[in-house]
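Every number here is computed from the coordinates shown, using simple stated rules; none is lab data. Just so you know, these numbers come straight off a predicted model, no measurement behind them. Cβ atoms are built from the backbone, for glycine too; each structure is taken alone.
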Structure P
Amino acid sequence: MMSTREQYFSLGLNHFAKMESDEAISAFKKAIDVDANFADAYLGLAQAYDQKGMLDDAITTIKRAIELNPQEPLNHTSLSVFYRKKGMIPEAEAEIAQAMELQRGS
């Protein structure tokens, strides 16, 4: 039986919750292989990269989630957190402002 993107995504979330970063990364990548435009899988992958301390990969990946779903405040909030961890404070503040604006608009 072929797994769906949602099955891989759910598996990724389960691994992420157990702090199993490598397994989470693998599962989220499989979800993306099934559907390259699955924004939530990029968000999960970015969070798993962050969990593993791979901030540059997290930033690149969350930017793809933002391209796919620019109206999702959580994507911008995540990018803000990653920027803050890298010491990129003006960029972090711009992203959190964007997230708050999106939340107000909904």
Structure Q
Amino acid sequence: MYAVIKTGGKQYKVQSGDKVKVEKLDAEEGKTIKISDVLMLIDGDNVTVGTPFVKGSTVSAKVIAHGRGPKVNIVKFRRRKHSRKQMGHRQAYTELSITSIKSK
């Protein structure tokens, strides 16, 4: 059984035992969270698509760690104008371990 969940404005295909890096969540390390924004459930040949979410279904996940991704360099350059701007960005993330998927 696997599910498609929505968190942080993005969609993730998860199943029990997966480790997923999602946008930063306000939860302490070691805590268990429940994600109720389940867009689709697939159990063998049974496919349940939500409108927009599947009612009564949740995904339980344990927060493993918080961190920051690799540095992304942003460069704006205008030729022949003596203009150059350079910045960097590191996106914060939360690493989750999916423990269970429950449907109605």
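Quick check: 1.00 is what I get for FRET efficiency 1/(1 + (r/R0)^6) of positions 56 and 88 (r between Cβ atoms, R0 = 25 Å, to 0.05), calculated from one of P, Q. Which structure matches?
P
Quick check on the output: 33 is relative contact order in percent (Cα under 8 Å, 6 or more apart), derived from one of P, Q. Which one produced it?
Structure of origin is Q.
Given a value of 1.4 for distance in nm of label points 7 Å out along Cα→Cβ at positions 48 and 72, point me to the structure among P, Q it was derived from.
P
Taking 1.8 as the value of distance in nm of label points 7 Å out along Cα→Cβ at positions 16 and 80 derived from one of the structures shown (P, Q), identify that structure.
P
Assuming 133 is volume of the Cα convex hull per residue in Å³ as calculated from a single structure, say which of P, Q it is.
Source structure: Q.
State the single structure among P, Q that was used to calculate helix-only ellipticity at 222 nm (-39500 (n - 2.57) for each DSSP H run of 4 or more, over all residues; to 500), giving -25500.
Considering all the candidates, the number was obtained from P.
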